[in-house]
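So, here's a batch of structures to check.
Derivation of every value follows stated rules applied to the coordinates shown; laboratory data play no part. Since this is a predicted model, take the numbers as computed values, not measurements. Cβ atoms are built from the backbone, for glycine too; each structure is taken alone.
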Structure 1
Amino acid sequence: MEVRQMATAFLINQEHVLMMKKARSKLFNFEFWGGIGGHLEYEELNFPMKASYREIEEETGFKEHEIENFTLKYILIEDSGDEIRQQYVYFGETTHRNFIPSDEGELFWIHINELLNLNTSKAIRATIQHYLENPVQNHICVGTVTVNDEQVPLIQWSTVKQTSTF
């Protein structure tokens with residue numbers, strides 16, 4: 001089974017989050033919203049933050065020095081049947097709101113109170129909801145995508161805390 005690693009970033013400026021609207025993708029045949037990001041390149045496999053900064057610059061024009069408090073908040077893991085998807089999700093604050101047009105989709109600053117009204121993947125919706133409910137959490141959370149007894153997708157959250165030994 002293959003492992004696909006991806007990095008996604010949610011950039012915040014005051015009470016707005018930069019979101020990308022896409023007409024469709026390989027996974028969805030309809031308009032949907034997501035953060036900024038993409039797949040890790042081979043040389044980035046051990047450095048997902050580097051991949052996230054690269055994707056941000058490619059898709060928005062924001063440079064690393066224009067992003068503050070950029071932190072890994074979530075790692076999502078999902079078995080899609082033919083591959084394991086591992087997604088690193090970062091949150092950070094921008095020093096301004098100016099972005100360049102993207103070939104990947106349309107960029108919009110969305111008020112934080114409107115995020116859950118957007119048509120997103122279930123994993124991204126659950127991640128945003130968890131972030132909004134836990135805005136000052138200082139630990140990385142791992143979200144395991146699974147299904148309940150009725151086969152409804154959900155995410156089980158676990159907090160990763162530093163240990164001295166295992």
Structure 2
Amino acid sequence: DIPTAIAGFTPESLLAATYSTLRQLIEGTHFLDNCYPQVARPGGNVGAQRQLEKTMQVSDANWRGVGIIPKSGFSLKPELKAHDARQAFPSYEEPGRKRAGEMPPGCDCARVVLGKIYPNECILYGRACHPRHPIGPCMVSDEGACRIWWATGVREPKAQVVG
């Protein structure tokens with residue numbers, strides 16, 4: 001029951017998806033609107049779907065800073081465990097190592113992704129965290145909210161340093 005739109009990375013596609021989502025909210029409707037038809041086709045990518053069915057199973061996933069969401073991710077099917085990096089590199093799971101889903105200290109990426117704060121409201125934004133020294137996943141990735149915010153020219157931190 002949530003208005004949804006598929007968008008690409010172009011300004012036109014993002015604006016079309018934003019418009020569609022807002023229109024659905026105003027009209028009290030909800031449906032999936034494809035605002036990226038040049039790539040996202042009706043029925044999806046059948047070849048990719050076949051590969052997913054062949055190799056993966058739906059599993060619980062730990063989303064960075066959000067926590068575990070049941071049945072929201074994929075993991076290799078048991079018969080492919082010989083190809084699982086977690087099996088090949090068990091030290092990755094050692095206590096003390098950063099776990100999947102954990103944020104670096106002070107990083108507010110999870111609240112940014114959840115829409116609770118703007119990127120420049122993170123205490124690290126523009127101070128310790130910037131494209132030349134990214135700290136959290138929102139600044140590391142070219143598609144990350146903080147990196148995009150920075151690329152649009154918003155360089156000044158809004159959060160106040162306390163202390």
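Of structures 1, 2, which gives 19.9 when mean count of other Cβ atoms within 10 Å over residues 30-37 is computed from the coordinates?
Structure 1 accounts for this read-out.
With helix-only ellipticity at 222 nm (-39500 (n - 2.57) for each DSSP H run of 4 or more, over all residues; to 500) derived from the coordinates and found to be -7500, which of 1, 2 does the value describe?
Only one of 1, 2 returns -7500 for helix-only ellipticity at 222 nm (-39500 (n - 2.57) for each DSSP H run of 4 or more, over all residues; to 500), namely 2.
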Comparison of 1, 2 by relative contact order in percent (Cα under 8 Å, 6 or more apart) - largest value held by: 1
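Can you spot which of 1, 2 the value 3.4 was calculated from, given it is distance in nm of label points 7 Å out along Cα→Cβ at positions 46 and 70?
Of the structures listed, the value fits 2.
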When Cα Rg over 2.2 N^0.38 Å, for residues 22-101 alone is computed for each of 1, 2, the largest belongs to: 2
For Cα Rg over 2.2 N^0.38 Å computed as 1.25, the structure of 1, 2 it came from: 2
